[in-house]
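Each structure below appears as structure tokens.
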Structure P
């Protein structure tokens, strides 16, 4: 997708429970000095005034009028109408707050609000893994290209977003890709986020080494698993193995429906070397059949896009030429259905910012 107006500016916001970071983006670059302000999550009046103040400060840094404001904000929310609902980490919003309409009235410009999982996926679809892999496939001489992307964020929670042919799929209620509420394959009495999150790693390590007060972060546990720090290495490796197993089982269920590339982002994605093997094993695993045989979990084979040997197989597939019956013609045939999975090279924060920019530009009809 090419830009008809690549020089347009969009103001953005990175909204955390403690701090807000305001900025402005043109194409794929931040063009101002970001403004940091406290969120004041318990005081709605202070919170809203700081949101206006932050965007006002960014606006004053710009030499041209932005075309929109676009950003991610925690839910639950009616994102299409810019109304934020009962937030756990910003309790002042309970009861519903018309944040989007407020900003539209103050700044006299369109305002677009989405959740971070959606914007992460959209940023990766427009500027990240999806175009990156399609370019690599073209360079490798493959005729195959991809148009669907599942983006998932791995951190405090398990978030997701879906993109189909350069359009963010949000669903009829703005509730598409709420992957965190899938049933937990490790413990079917809970939701899957319990085993795919920061707390999943720290809780599993505590249980495996019988040390509930270990006080370690997932990064600490990763370093123990890699032998970079002292600790229970076996417990660390097992904690990430269980994380990867749950992630692989969840992703398998999703891509059965989506059939597209998968990109992982968020802090825990940086520990991919410890959980990728378990994840890939699940995704390329089998089910037992009633006659004693087995059947693949997925119609497609899953490939690691960052492993060069795996990527070559992904790019090549099983291409052949077959004859057309009752004709002298031959046609191309590739019987191997395949999808690829990789880790974001943009990073979740940048992908979300670029997703917010792209969403606004697309909504305003400034993409070809």
Structure Q
């Protein structure tokens, strides 16, 4: 029994020794192999050179070229409203007329006094020619005639104030008064605005002031007409910079056929700036953003420590310019024609192995369209 037990122990130890030897051989073989990370799957894009026309974007508000809220210069009761709400009117059109019964009677009385004063003056002139009255009497008749003319003109001016007319071509809004209502002097009656063309008012930081001139082209978009672009031009730049915000006010003018745009609308405006020098254009996904500097990964054929060629990446620091849509301009650090990693940059390092798979590329449009959700 003891002999059999010893044989079993010896057999077990032999098996353990053989397994240990095999494992040691495997470890030695694995440790002798070069330690390399598996290639990272990336997409690539070729760096292309282009000249962008840079734009300056700002938030804007639309305002009428001419717009007022019409009021009254005299007290009175409204006798007639001659225009419907929202109607288009011409300069001089009658909008609202007040009751003029008293003023009409005053005008008739003034005209009668004027006619009498004219007769008295004519008779005084005839008598003076015959030397049957004095020059003083003729002067008094002239004075009375002039006074009657002034009184008549004053009543006519008061009558004119009882008629509210359009000061310019435009479109009236919703009136705030009704027929038969007594309106005190200075009360608001109805708005009137000229909407074609229309102003676009916006502000820009003072550092961009030197890049703006009157006549510069603009493009305006409003949420109500998301698929339309309204071209315009800058017509005025405020000579004063706001001391609180350090912004300067700018005014552009756009055509508004059909008066589809209304004053007070929220808008986005882009001012076309002078052409930039040519720069390299890449998708924004190709940029590895970092606090110590932004970089890209250039795909090249590199050599490993054993001298073998492999497809890898070289980290290249770059200077970024303006962005447009999905794209960004590279001002320095990259040459046209170089192949750059366009997605997957977050998992790369300098000299890393890569495997290119361009079956599905990231967005790379200067004017992406966001679908309605």
Structure R
């Protein structure tokens, strides 16, 4: 039985390269940020969980033994406990949880995934069960995505639990490669435009790209979205009947190759900041023109960041609002001020460690 109070901190993340590639079976490079979801836990002798959502002015209570009914879509704390109980990981005692965070909500920085990771760690700790990082990510993915029939991938959960910069290949069996390269000069700019339908956006992209893959199979013998060359795809891309599917399929394959190029750059030590900035710019153009993820305000913010000295900038997350990333080593304050001047809310951020427990 756990008697000592503890806190769980789980970071949000930013995709450096490979945005919208995890759920399409490709490769992603992400970085955990020093913006977190925190759960302060005070165990008690009851069999109840009492929750206070500090930032949302909400409360919740339930019995550990209950088959928990979700109060609303994406009720991630309850779903985390349900997933663990389905795997015979059951808290031995109750607790009072106070949940707070510094990650902008619904802004493309994975606040929901950080909450799911933190919840899995909280309840497994209360159950006196130690999970490895892959297990935490898997259960958090199930709690956030599978429990609610959504379309996202596992990248966000892996980023939150592993921390640092990681490359993940979502092939038939995903492979995680931590990268030791140091990157500084990152600024997040919140457009303060709330996204309307993150889940719907992901489903739309996935549907269009997979439809494009299926049509390319009719024209390219042995087509494989992981292996078929961009040149072969471009030879036949015009045969995809739907224009949106055609555009998004091409952008996805180009994104695949750009991510591999960026991986090699990072492995070699990321010695040229201008090169990194240009890679980020190229990634943004794929998100903006190929997947149509940007907004007019995000574009103004990226332009303002560039004018203030940023070497590169990109949209974050599912797009349609939310946040952007600027890369501006040595110019962080100037870029933050410029983002504020055009109506954004800036955060100068650092790459952080993964989720952890504090006593």
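With respect to FRET efficiency 1/(1 + (r/R0)^6) of positions 66 and 114 (r between Cβ atoms, R0 = 25 Å, to 0.05), the largest value across structures P, Q, R is given by P.
Given a value of 2.3 for distance in nm of label points 7 Å out along Cα→Cβ at positions 90 and 250, point me to the structure among P, Q, R it was derived from. The partial results should precede the final answer.
Working: P: 2.3; Q: 3.9; R: 5.7.
Going label by label, the one that fits is P.
Here Cα Rg over 2.2 N^0.38 Å is compared for structures P, Q, R. The highest value is that of Q.
Bear in mind that the values in this text are calculations on the coordinates, not laboratory data. The structure presented is a predicted model; accordingly, all values stated were derived computationally and were not measured. Cβ atoms are built from the backbone, for glycine too; each structure is taken alone.
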